[in-house]
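Just so it is clear, none of the values below were taken in a lab; they were calculated from the coordinates. Quick caveat: nothing in here was measured; it's all calculated off a predicted structure. Cβ atoms are built from the backbone, for glycine too; each structure is taken alone.
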Structure P
Amino acid sequence: MEIGIVGKPNVGKSTFFSAATLAPAEIASYPFTTIEPNRGVAFVKIECPHVELGTVCNPRNAPCENGTRLVPIELLDVAGLVPDAHSGRGLGNKFLDDLRQASALIHIVDASGGTDFEGNTCAVGEHDPVEDVKFLEIEISHWFRNILAKDWQKIARMAQYEGKNLEKLLYDKLTGLGISEVKINVALRDSELSDKPVEWSDDDLLVLARNLQQSGKPIILAANKSDIAPEENIEKLRNLPGYITIPTSAEFELALRRAAKAGLIDYEIGNDSFAITDPSKLNKAQLKGLEHIQDTLPKMGTTGIQMCIEKAAFDLLDLIIVFPVEDENKYTDHDGNVLPDAYLVPKDSTAKELAYKVHTDLGDNFIRAIDARTKRVVGADHQLENGDVVTIVARA
């Protein structure tokens, strides 16, 4: 599962990426700092079942901190986008191609209005951040439309005159974008186009492209630099229809994560406060910076970074977290590790689909599953719920 971090240059994309992952990324206040995409791992959080089950866990793929399981999710930070990127301007074609496998996008918007369309610095409040949201919508829609337009008449004739399934034809066409047939069907339904695809115009394809983006690569807005943003800018972004908007300060989160890693503060990702452990270890600039964050954070609630990632995973992508085990009585794998793994899966995934995610052989040889909490035997079509602990029984 991959989430792309997008936006125009110089809005804090790489700072957001570094704050979320603590992975290195070049950060500077000029456009196109990022050329090659940065990849790193962030986490979404869930209460670890070991608390409820009265045991001690031995995590492998998802660490447990103070009873909270941190489940990994991959982030991709790509080059900045400028107007007309879909036509190759700036690093547009590269930017868009880098996003092919992203399941959702976090659009980093400079809510302060302190960068123009090109990513150049301007006075705070000078640029309207709502315009950035509109232009990114346009760029991604045109990108999708350009992909659809290639060989479109051939696809349309196969659907209209040869009786081929248009949804399946589009799925084959868009395979490289990671969009499922279900989401393509949703986009076709929402587009409300005629039943004669050979007559669809470029504007019709653009409508379909927009709906494909909304269904197949949904976007959440990170209203970044919210610590210095005019309040009216935050409200305008919050009121945009069809979007979840989270005020963020990537600079705050990065400073807190680095200070926590160095043992200078007590801070857990996503919390609304932190404590300086030993002021004597800080120089004057560090102490002043942390005190400024302490004074400002209560007005924001949190830095918003963790909230963005979790909203993208749980609200946009509708994912849940489940825990497969081999022994439903001891909650262990074959090596005796308690609750070793946590998996992100789509909501309403079935027991058999989980089996395939763990290993192809488990899916192919699936017999039944067992709810480890209740010890109830369930079938292949049993729909999983968030936090489930499940044993898969398969033929040897």
Structure Q
Amino acid sequence: MLVGVVGKANVGKSTFFKALTLADVEIANYPFATIKPNHGVGFVRVECADKVFNLECNPKEGFCVNNTRFVPVDVIDVAGLVPGAHEGKGMGNQFLNDLNQADALIHIIDCSGGTNEKGELVDAGSYDPANDVKFLEEELDYWYLEILKKGWEKFAKQVQQEHKDIVKALAKQLSGVGVDEDISKDSIDSLGLNKESPASWSKDDLFKLASKFRKITKPMIIAANKIDVPGAFENYKRLKKEFPKHIIVPCSSESELALKEAAKHKMINYVPGSNNFSITAESSLSDKQKAGLEFLKNNVLKKFNTTGVQEVLEKAVFELLKYITVYPVANNKLEDKNSNTLPDCYMVPDGISALDFAFKIHTDIGESFVRGIDLKTKMVIGKDHILKNGDVIEIVTSK
């Protein structure tokens, strides 16, 4: 799974990315501070299965704090986009192509209205952040349209003349952005397009199809950043009404970054996503540092209950992508072959079968699958059994 962080310059995109991953990235108030995409790892919180079995887990990846498992997610941060990015403006094509493999997108906007359409800093409240929601979706739709239109006339005529399956042909053409045959068929059918005569599809038909593909393959969540700036919360409430179908989460990436950096330097104890922190006994904070932390506690954590950064990633994974977590183990002691307890926690699409899950772990395990055992219920499950969130599964193989 790969989650992309996108948005204009100067909206706090790289700050959000660093707050999420603590990756070493450049943060600057000028366009294209990010040129090459930054890769990092964030973590989502789930209730660990060790609580159910009253055991202590040994994660191979991520970590566990008080029965809360932090599961890693790959994150990519691309350079700020500008209007006309799909036409190559601001090196837009390069940056859009960096998003090809992303499964979901986090769109960072300056909810305070302090960054104009060009990504330039302006007085807070002087720009409407609703414009950014529309701008980015339009850029992505036109990006998909450019891919779809490439050699369209020749492609459409050839499909008709050779009686090819347009569903399969389109899935192959747009496989690079995640379009498969099911998505191709469902999108064409929902728009009522004639499968036998793609050459007759209008420009408007193609744009609607491109937009449909984009919405399915690049679902997007809005991170309403700089929520702690005066006027931002009022904008956030207005955006929620204007875009009722969007998931919009208020956040302060600067606050999250400050808290994580303080925790990294052992000044405070802070668990990402929590609404409080404590100063460590060994800390010798200056009056300025104490005042800064007190400000974050009173003006962000108490006011909004969280900085919002952790929630944005979790909603992207669990609400947008509808993933669940499943724990595979080698035996009924909940161990792997090295005697590690609950070492693996897989994030998989909701609705996955036991057999598909086995293949996800390893091809050999899928091919030699005999049955599974749900270790919470002690029930034997077959290959078509649909797994549930939090399942702990022992897979029995013929090898």
Quiz item: Thinking only about FRET efficiency 1/(1 + (r/R0)^6) of positions 119 and 327 (r between Cβ atoms, R0 = 41 Å, to 0.05), which of P, Q has the largest value?
Solution: Q
Exercise. Using FRET efficiency 1/(1 + (r/R0)^6) of positions 151 and 343 (r between Cβ atoms, R0 = 35 Å, to 0.05), single out the structure from P, Q with the greatest value.
Key: P
